[in-house]
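I've put the structures underneath this note.
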Structure P
Amino acid sequence: MKILILGGYGVFGGRLAELLCNIPTLEIIVAGRNLAKAKAQCRALRGVTHFTPLALDRDDIQPALLAHRPDILIDATGPFQDYGENPYAALKACIETQTNYIDFADGADFVFGVSQFDQAAQQAGVFCLSGVSSFPVLTAAVMREIAQKMEITTLTGGIAPSPYAGIGLNVMRAVISYAGGEVTLLRNGKEIKAKGLAESQYHTISPPGILPLRRIRFSLVDVPDLRVIPPEHPQLRTIWIGAGPVPESLHIALNLLAKLRAALRLPPLTRFAGLFYRVLNLMRFGEHRGGMFVSATGIHQGRPHRISWHLVGEGDDGPYIPAMAIEIVVRKTLAGSPPAAGAREAVNAVELADYDALFSKRAISTGFRETTNSHAPLYRQILEDSYDTLPESIQTLHDLDDRMEFKGQVEITSPHKRLNRMIARLFRFPTQSGEMPATVRFQRNVDGSERWSRDFNGHKFHSVQSKGCGKSKHLIEERFGPITVALALVIKDQKLHLIARHWNILGIPMPRFCMPNGKAVEYQHNKKFHFDVEIRLPFIGRLVHYKGWLGPE
């Protein structure tokens, strides 16, 4: 099978070519206006697929299709919001030459309008799928899963790329083109016009049992989901989709420009696209992680209910997700299951199980969260379904009903420096080294928080753990006197890790560079609950390190 990728050396086209490079029966033409870049891309690709560079402008698509006769044309160029008076030239050329067509389109109006060519595509015997990317294909697949459990009335979603992912210039042009412009969406059952990038919300992307992303600012974007998802769910009354580019300072600057354009009724701000493109690709710092979420509310068994889906992609794996939908369609076509003939948005082209099969081969984690029982034990509320994957002894300790007591043995290593011991005493941490008996009492408070009282051979100290909210959503907040540390619950290798994410003193946020750190791990050994805790301060060092085991009294 032969595929022509228009824009094959761009961000999305290049990643798609990489995803397909291990298919020996595939021939890929890497096309674009710059032949040198097309040749360089072909040389860089490693695999068994045959790659051919081609100099090709959008205006010459039909002659190229007749000359090379590809089975599928994939349009990975854009911005699709700015295709002028004849936006569907490539699609129409494909129908006329009986070539299948797929695009990465992210423009809501563009994708929504593709269905006008449905009859012509059916008569030509070709499929034309538009918007074959995370938005709306992955969103739609998640929504179908959620719809099996409840009647959906509202949808909120967002995507947060890693700061190291690399944003293409055409993507930035698309974003700038609708900043402050009209975006059509459904709100409270009515179709309204909102202002692109002028509305913002904060969300935390957190698959259960996985280290969450930090709380991210999302702003309204003009994506196909806003137009093509509502017809799939007749009870849907409100939909809002945002993007969360970082750093936040640049994001806020985009918000201000959008509001300024809307207030003064200025023309599109596309002249700033190059500037934002350069700045965004220069300001690469922070965690090399990205994510996506879909949150829906509705009615389940006659009661209000919420289900959210979360995705976190680690390192260089996350940026491949937008190209995976087309990869799935191509592989299905090669396997003899091509999409049906016709022109349409691609909301039903891929199922969530298709994505999961690809995610499992990469460092990409996903998970659902549902409205939880506020009377459930604290750790079960945070970890939800992933809690059941923990070893039995860890579940026994955290399945707190009212109050429980555990006894065992602990080995303490105290700091050698006098300053460290003085600070440790301020928080009543033990400063006596050696092995000794340990007793830990757990008491659940009326508000759902838990008081952990530790007694190591007569030396007593305690902390209070509670369910976080706002900036600490999906985290545990543990308070030692005036200090509160927000902890992520991460399950890895059958161990439960408590990882510090941020902290405050008397409610005042403190800088991350001086946050208490170390390790806190719970695991099972010889069917007993074991713990290993070390608390350190930056620039100062260890305050306390204790490890041991506990069993129910």
Structure Q
Amino acid sequence: MSTETSDGIGRERLVILGGLMLGMLLGSIDQSIVSTALPTIVGDLGDASKMSWIVTAYLVTVTVTTPLYGKLSDLYGRSIIFETSISIFLLGSILSGLAGEFAAINDAVGPMTQLALFRALQGIGAGGLIAMATTILGDIFSPRERGKYMSYMMLIFGAATIGGPLLGGYLTDHYSWRWIFYINVPIGLAAITITHFKLDLPTPEADHDIDYLGAALLVFSVGALMLVTTWGGDRYAWDSVEIFSLAAATVVFGVLFALQELRVDEPVFPIHLLDRHTVVGVMTLSFCLGIGMFGATIYLPVFLQTVLGASATNSGLLLFPLVGGMLVTSAVTGQLMTRLGHYKLFAVVGTVVGTVGYWLLHTMSPATTSTESTAFMFVTGMGLGFVMPVLTVAVQNAVEREDLGVATTSVTFSRSLGSSIGVAVFGALLTNQLTHRLSDAFGAKAGSGTLAASGGSIDPKTISALPAGIHNVVVTALANSIDTVFLAGTGVLALAFVVALTLPNTELSEEAHVSMGEGAAEPMDD
């Protein structure tokens, strides 16, 4: 199957690729674009106590719905599920932009509660955006071609990571925070238009039974886990009854889900996929990568601002070396996978480089120069970038088309779980380390209790206002505590390296699942 743009089929696939990239953009940018607008939103709608739910509601619904989209697309076809996910996302976006404007219900449901509910609806749609975009990519491009085009998707992801906070800040300052939601509408409509008129994938003709009980058990289990990672150490103490109850619910519903999947004919997640070494290995790598990627993007700005005194005005730009390294190597990896026809080498090299990068981050101190921190971030980003395009391509190469959706979403789901659990564990580790270091440093001195109790919540303004002697002690304690977080990340990526070594060095197939001809798409013969 030719990929040259001079060929009609090639041109059609590239147009579809553009639509998929727009879907990827929607899914990638929406979390980061909201972050810089949160203070303004709270000032406008009030009720700061519910601010965390603007983020949490979206994060929980994205994570719990992602694996469901994969199964639904395998049963009913990718096109309709992709368009449905975009439509739900756009409805949630429009309603989020209108939060607080519904005078008739403001008294019954406060503006911030409205926004949290609409963000949850937006998250339900977002659960299918990235997952369906990469799954459809797996339909129309062969595994060998896929690496090249997957690297284009990674460019969108990287651009959204950097550009989201900047765009969110610009729209909030020059127009209104409501435009961070309204801007999704033209992008989403363009994506729907392209895929509706250009993407014609075969739809399964057989009748299917939906495993509603399995879906419900999965939602309850993952939802409880997400609340553990979101509320633990923040709203509730880690050893509180609430967190223990949610953790128990996670385990109970998880076990019931596994038992349900083993007994039904059409499970939400076919357990037999776990018999495949590649699927298990890729899901583990994706989990570790989620920890590594989001651990860096959250705690590097903390170090740069609180320890090195960098400005937070354009906080997204602080991560440019990290994201730049990811973009460079993911682009190169995608091209080389297409040329060489194998993927294992890049996973091994990436985990090695990523481990080295995290170790370098672990060595940073208040004396670290901006040049050194930039170099360390770039190395870390390079390591993560080597692995990112590999995961989806590898798992798609290992399964048949009827399992393509659920296998692809398992990668996204594993990465989301890794990021959520990693951020929670790293946050608890940082708070624990900082509290102990401050207590040891100040002992019974006046003010030590306040500083120690603040833990990881000490902000740059608070630190800069401290007297010189105390300032130096606090900054050193912060640096050493964050270094411990990066050391833990080093261990996670070292584990990923071991997993990458065990991956089979399978050759990438040159056969696409679907042939994109003029008109209807037909399944290709094996």
Structure R
Amino acid sequence: MFTIFDKNQFLMKNFLYAIITGLLLAFAWPTYGFPLMLFFAFVPLLYAEFKIRNYGKKHIKWKIFGLAYLSFLLWNLITTYWLYFSTAFGGAFAILVNSLLMALVFMLYHIVAKRTGFSAASAFLISVWMVFEKLHLSWEFSWPWLNLGNAFSEFQNWVQWYEYTGTFGGTLWVWLVNIAVFKAVLLYREFKDKAFIYRGIFKTSLLILIPIGVSYIILSQLEEQGPALEAVILQPNINPYTEKYNTNDTRIGELLLQLSEEKVTGSTQLIVAPETVFADGTVLPKFQQSEAAFFSRQLNLKYPNASFLSGISFYDRFSDPNRVRPQTNKLGPMDWYNDYNSAFLMKAEKEPQIYHKSKLVVGVENFPYQEVLKPLLGDIMIDLGGTVAMKTTQEKREAFNLKDESEVAPIICYESVYGEYVTGYVKNGANFLGIITNDAWWGNSQGHKQHLSYAKLRAIETRKDVVRSANTGISAFINQKGAITKSLGYEQRGSIKATIHQNSEETFYTEFGDYLARIAQFLALFVFLFAIVKYKRNRTG
């Protein structure tokens, strides 16, 4: 029997284990952390769960849930605190709910671990975590910012094999190493033989070093593919809180013309401006008469070899009920409008090409699960900065044609966090990636730095150069190896120029997408059902 002192010591040790896991996860994260810590981060929490499961007496599930929630809350809070700068409520919601979902996933592992052996429970944990990450890439409450594979974005030379696996390869890698370390700890705890520790160190070293070695081999053989193209990025540095919606499209157009004169030459084939830089709200059917179109044509006349890619806010008001969609906003009886966060491309003597952002920010651009939540919450939208109307999307990804076989993916802001989603542009013909974004809502925090860093993973997955224009920065050119070749710092106004390559080859990941997550779905379901059946048989046997 435990004494009161033993019980308190038992609880305090487990509490400390949970804190260590949360801190290791947080300080492994880009852009300030070192991802090597990620390979050991889950071990303290796994050990605490093992002790409570085997030696706890009361409220076992709630204790494990509480410790898991503490770990994941620390991780979410330290890594995504910057959401607070745009809205206190939205930031708190994202951090608290995402921590809750992670804790529930860990609880599922606990349920299976009670009913199966180590190997089956470990396989379930890896699989169900990947299922959770895949859910975060696809459902309407999507928030994949902390998917484990993202953690290597600042050490992209370690994960050049993402062109075969995507970020789920990184998630699998992290969990395999954590499980190997955890197993060594349990074996040493049971047998008190240091040989298990030495074997564990050897096995763990191989699990870490072999993938890194493979990555460097890939990197050593990799060369830039495709014909060259000169591109110029414009960074207007318009503060979204004090300037953006008080600066009309005429002044924006004049500023973009001025910035283009700094770097654009007769050889420039693409000029890129950031997301919603034209923010007045242009009527979609009347785009050709807008200020945005006027200044785009000015650029085309001055630089006839250059196409102009930019962000714009569109809306389309109508009274035809047959045009109403789930994302349509209602103004009154027989009065609706569609609101778009869009990209357009203009080139000399050609019709404009238009794409509407389709991976939307929860609460800001999308009211998730309206059928269920709207009767309960009304028209409330979480204000994370900017407009809060429902945005209208399009079904397929678009690739903008510059000339001949030169095609750019017009990726808008949050869309660049989604690996398989971005491959949709490539499958539709894009041979390099254009990212237009406005990260200024979060201030000079880790938010905009992490967003830029994740773009490097998209370059590796697709082996496509990236041209990234950010309103207040950081704008950058990223090569096919995921390395930033040129950038313009945060809160700087200006332009940068570089030569990129247009690679028409498709990677394994582009073709097959998140196949690891799809395999994990079947494995998680199989192990879970196996655990339930085995438990029932043991109880009735």
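Laboratory data are not the source of any read-out in this text; all were calculated from the coordinates shown. Just so you know, these numbers come straight off a predicted model, no measurement behind them. Cβ atoms are built from the backbone, for glycine too; each structure is taken alone.
Out of P, Q, R, which one gives 83, 60, 39 for Cα extents along the principal axes in Å as computed from the coordinates? Label of the originating structure: R. Tell me which structure, out of P, Q, R, gives 12 once relative contact order in percent (Cα under 8 Å, 6 or more apart) is calculated. The read-out was computed on structure P. Out of P, Q, R, choose the structure whose coordinates give distance in nm of label points 7 Å out along Cα→Cβ at positions 227 and 251 equal to 1.8 when calculated. Source structure: Q. Starting from the value -15500: which structure in P, Q, R was helix-only ellipticity at 222 nm (-39500 (n - 2.57) for each DSSP H run of 4 or more, over all residues; to 500) calculated from? So the calculation was done on R.
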